[in-house]
Structure 1
Amino acid sequence: MRILHVTRDFPPRSRGGISTAVGGLAEQATRRGHDVAVLSFDDWRPKRQRRGPEPTAKVEGSVPVLRLDSADSLPAARAFAQDFDAELVQVHHGMLWADARDLGRRTLLMVHVDQAVLNDLRGVEQTLSSEAQRTAIAEADAVVAPSHAAARRLAARWARSVQAASLGIEDVAPSARPGAGVVSVGRFDRSKGTEDLLTAASRIDAPVTLIGGVPGNPKAERRWLKRMQGVRVVGWVSPRERDALVSAAALAVQPSHEETFGLAALEAMRLGVPVVAADCAAHRELLEGCGLLVEPGDSEALAVAMRRVLADPADLALRGLERARQHRWDAVWPQWARLYG
């Protein structure tokens, strides 16, 4: 099958879970004999004018990739897609839907972020992102979510069929050295529990490292950084650097009030690092029995859980490692094979 991924910040750019997820999907499909190409909207702003020469496709690894950063690059995107002649266009963000829906014979929308739930958490009724996602869910030939919890919720909200297909991870050997301190990976946002983590960090006696930021919004990122006294912030780093930082920690914390899967938690468990996370539905599905869950938004409960695991991390680390092995790409790929088939 010829699969065109339309996404944002395709690796080696790394801007959170979508980057990691799409990179893994593209690589695994290529390994299994599919022809794959990628349109990557990097730091995309619809009204931005092109800052350099006309974009040209390059083979990155074994995949042709065309990277765009402005609306006046869209003709190049359409020409790239026409030359590739995709049987399936897999779109990874609703804001890209209008430019992607006619680029292939069939369309598959993957919902990495449930924008309606995010709006509820932020106390807003409607955003451009939520409206774009609503349109994409209505028009796509198929919709997929990375967990059964997210698929059920989307299907109930939008009254249409939504399939579940798990994301996977590469199997790596966990660090044999005991870690120290706490690490958290992800976007800085109130809905992501950043504020809860900062409060909890002030109540524990352990160093805390934050990996991430606010992609494409330096002003918002600077506002967060002003509040982050007492913690170490390293920003967005490469997957290799991220894994090294996570492996060096004794505990990974994922305090997000809402997720569709929980990839950052899974990646920590695969490295043998125990996880404390907020008890949203997708985290519960992924971490039940192998992670410690706390009420979203309860910074005191989060601090108590962090101290508890830091005092005795071994058992939770072993259970998390076993769960991570169940999510190796070889184990979860049959779900994608059925979906693509």
Structure 2
Amino acid sequence: MPRSAIPTDLPPDRSARRMLLLGGLFVGLTALGLWAVQDALGGTIRFDARIFSARMIASVGALMALYLLADGLRLYFTLRALGETIAPGAMLRLVFINIFFSNITPLATGGGFAQVWYLRAHGVGVGRAMAATTIRTVLAVIVIFTLAPLALLSLPELAGHPILGRISEAVALLILAYLAGFAVVLFRAGWLIAPIARLIGLGARIGLIGPERRDRWQEQVSAELRDFSLSFRTYLGGPRRQVAASMLFTLVFLVSLFSFPALILTNLGHDVGYIDTTGKLVVVTFIMYFAPTPGSAGISEGVFAGLFAGQVPSGQLLLVIVAWRFATIYFGMLIGLILTQIEIARIGRRG
């Protein structure tokens, strides 16, 4: 199937009502999670005016800027390594659009789809866009999946923790599953073509799609999967500076992400150990990858509270959780919602 046959005038989710429904689900689950945390802790919420101090706003704002910039640059340089170029302004908009869609869909599935749609609309082929977004994710997953077992084994506060004791053995299996899937896509993409083609054929036999669409989809799957696999090899053999930059900014992105709780707690007057605090957030982030709720809403708050309850007074813990989620998720989602609507309208007019 030629690339021009792939529609670019359709957003990842055409229904504004559906986006609002998913967004509402995220808000509802978040509120439920915060309520459950506070109910478990008991007592009243203690507001601390230092959360709005100039020092807090300036330092957290600076870290947010670094976090968002690194998020965009890690994908930008991955695309450059693949021989693709996208305007810096468009890349910045994509950062927020991805945050929005990643957090209104279960298991962050919508984020990758939204990025492919957006990149396709800006002239990047589907196979290259899929490869770039997957490589970006895999680089982060490798770091997180390497650090999570180390945190579980080395941090005294996590040893024997009731939340984590049951998942320690699953960590190795999950890592192996990710690596196996990545290896199949990279080295044996052909193995996926036949099963997907049979699935499309089944849809035609039971009347879900017509013969013409079946042939078109099967041709598209074959072409894009092969391009997808080729793109991985192109990345690995790409310009060393671009490949190194994509890896460097992945590390900068993750370090900034893991540093938010330590910075917030320090500004609230707590004497925290940076390694211990970031290690806890590595574990939280690892668990969030498998949370079934949109944006891990409700689950992330509960896991964070369980790990930090011994470090933060119960009356202040909810405030810390909200500040952490605002800096890493809520702010980006709000901007992403606005930019998504603007981008949909712009691409619609262009189409």
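All of the numbers you see were taken from the coordinates with simple rules; none came from a lab. Nothing here was measured: the structure is a model prediction, and the numbers come from that model. Cβ atoms are built from the backbone, for glycine too; each structure is taken alone.
Looking across 1, 2, the calculation of Rg and Dmax of the Cα atoms in Å, for residues 85-140 alone that yields 12.0, 42 traces back to 1.
Upon calculation of distance in nm of label points 7 Å out along Cα→Cβ at positions 133 and 253 from the atomic coordinates, which of the structures 1, 2 produces 2.6? It must be structure 1, since only it matches. Which structure, out of 1, 2, was helix-only ellipticity at 222 nm (-39500 (n - 2.57) for each DSSP H run of 4 or more, over all residues; to 500) derived from, given a value of -25500? Computed on structure 2. Figure out for me which of the structures 1, 2 the number 1.05 belongs to, where Cα Rg over 2.2 N^0.38 Å was derived from the coordinates. Clearly, the read-out refers to 2.
In this comparison of 1, 2, the computed figure -0.81, -0.89, -1.05 for log10 I(q)/I(0) by the Debye sum over Cα atoms at q = 0.18, 0.20, 0.24 Å⁻¹, for residues 93-172 alone is attributed to 2.
When distance in nm of label points 7 Å out along Cα→Cβ at positions 37 and 197 is calculated for each of the structures 1, 2, the largest result comes from 2.
Using relative contact order in percent (Cα under 8 Å, 6 or more apart) as the calculated read-out, with 15 as its value, let me know the right label among 1, 2. The value was obtained from structure 1.
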